[in-house]
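Listed next: structures, encoded as structure tokens.
Nothing in this text is a laboratory measurement; each read-out follows from the coordinates by a stated rule. As the structure is a prediction and not an experimental result, all values here were calculated from the model. Cβ atoms are built from the backbone, for glycine too; each structure is taken alone.
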Structure P
């Protein structure tokens, strides 16, 4: 009798487990979303300095009269239930310069594989209004982005180049109702995937938009101690206005202050982006940017104004960007062909970008 009861109980348990297994099998994990991009460019600086100087003072286009690979990227996004993960890998000079503290050289951290990780983070939505994210992600500060296909100008602005690139830490995204949201977090010092320093940075963003989405505003912050007696604070504003389906305006303003051994200095910048698309296959962007580094925080010891006009020709997933960039400093900071210096320079770029 006991034996029959035992076997009956085991049978019931097996049926229950099998039923649960069948139920679980019906809830299959969705496949990850795979995207990627590649970009290629040629840059010519009209000074054609005999010393080999490129007269490039911003990120990712430090070359002259050379065909260059920018970056090849592959990204996977996956979500299941309330959890999600992103892996975003980049290869090439653009990716290496983006993760400039990572890799194997005397000035880097020695972890070769970290240089290829643009972003890698985990997220969990505790509710529809509160989400936690931990890992490494591209910065919230500024208007421009690391991926070439996400920008209308191919060359980068000064505010992007001398602001943060990425953060490694933990952050919370909080919905405040309607189109308004708050992000707060704590991270390693700016642009460090790994660090032995106990100092951490605070990061934050307050974003809002009109109900139509035609106007968006982002107030950004990063700040903290990055050395024994040195602190950094940066406030940044991004405004985006859609005037029509063919014309929109972007604005970015930033100010960064650094306190080094009780001596405080700062630099600031302001940029306007005018984007016009007469058709879905053709567009043009005019960027005007002013950077003030008269206190020599960034090493320029002057102010710089740059104007960049970029065409955007779309052939399916392929984008062609012809670009002319004019730069003028308040001091002689650009090298001429004969080795002397001048206040202004001009460059031409022809770039190709493809995303899928």
Structure Q
């Protein structure tokens, strides 16, 4: 009997230790998980409030219920907590960010867009998937961690959709551009924004192969279809999808000289000179290209062809380097005729 009680005591002691052990016990882990969930809810709410402020829209508790997919009771507790933290103010039925709330919201937006830039440019994640993944990664970061991510990416100005990335001071460069549906037929334009909402329309844009920084021209516009060309390929979009593509005039100072082609289009052994890196080439990729010597004025030519197509070998500065087709598409060259 004494042995039975001893075993029972040991089992209870172990169970209590697993539950109450500082930092590593189940209670401590549950507390950290709960704090992380509450912080994520706060940060999601701050982003909604900031988005509505930028769009000139009022925000109420009912709007948060709809956007965050939370119950009215949960949102009420959330708003109460945010008010106690000095992040929001209640003005009648409307909610407004305080200066501290806006600062925090900008930090979350900055983290989200930096992660999107990393996932698209460096992790090579499909564009249709980066928004959801960045949403998971954006939460819980300190300002120092966000600054480190920004520096590691080379301080990119825009995310893969063309949205401006706030700098460390919280300043945001306003987005420019007009909807493709309002653009004159036949006039050159540069794509500056690809709206990622709704997801279905964005998926169609990505499937067509349109990308940020691409120079296009409308060759046909009708109530049923918009047809674009970049000089090499044609792209067909419904008007509803074309409305989610924003463009702006191609400044003369930034226009590429006539006769340039993407590096990927060169035939084997065809000599060329690098003129520019595409604007869409940002972050680690741009820095890596520069480190490899892919700078304006440098001679380059394809030397070896991969029987599988990708990657392809190029000779530059006496060194053989391998580039994937999508990487070579971001390097503009002038063929030596």
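If distance in nm of label points 7 Å out along Cα→Cβ at positions 54 and 94 is calculated from each of P, Q, which structure is the one that comes out at 1.3? Before the final figure, lay out each step's value.
Working: P: 1.3; Q: 1.9.
The read-out was computed on structure P.
With Rg/Rh (Cα atoms, Kirkwood Rh) coming out at 1.11, pick the structure among P, Q it was computed from. Don't skip to the end; give the middle numbers.
Values: P: 1.08; Q: 1.11.
Checking each candidate, the match is Q.
Starting from the value -3000: which structure in P, Q was helix-only ellipticity at 222 nm (-39500 (n - 2.57) for each DSSP H run of 4 or more, over all residues; to 500) calculated from? Write down the numbers at each step before the final one.
On the way: P: -3000; Q: -13000.
Only structure P yields this read-out.
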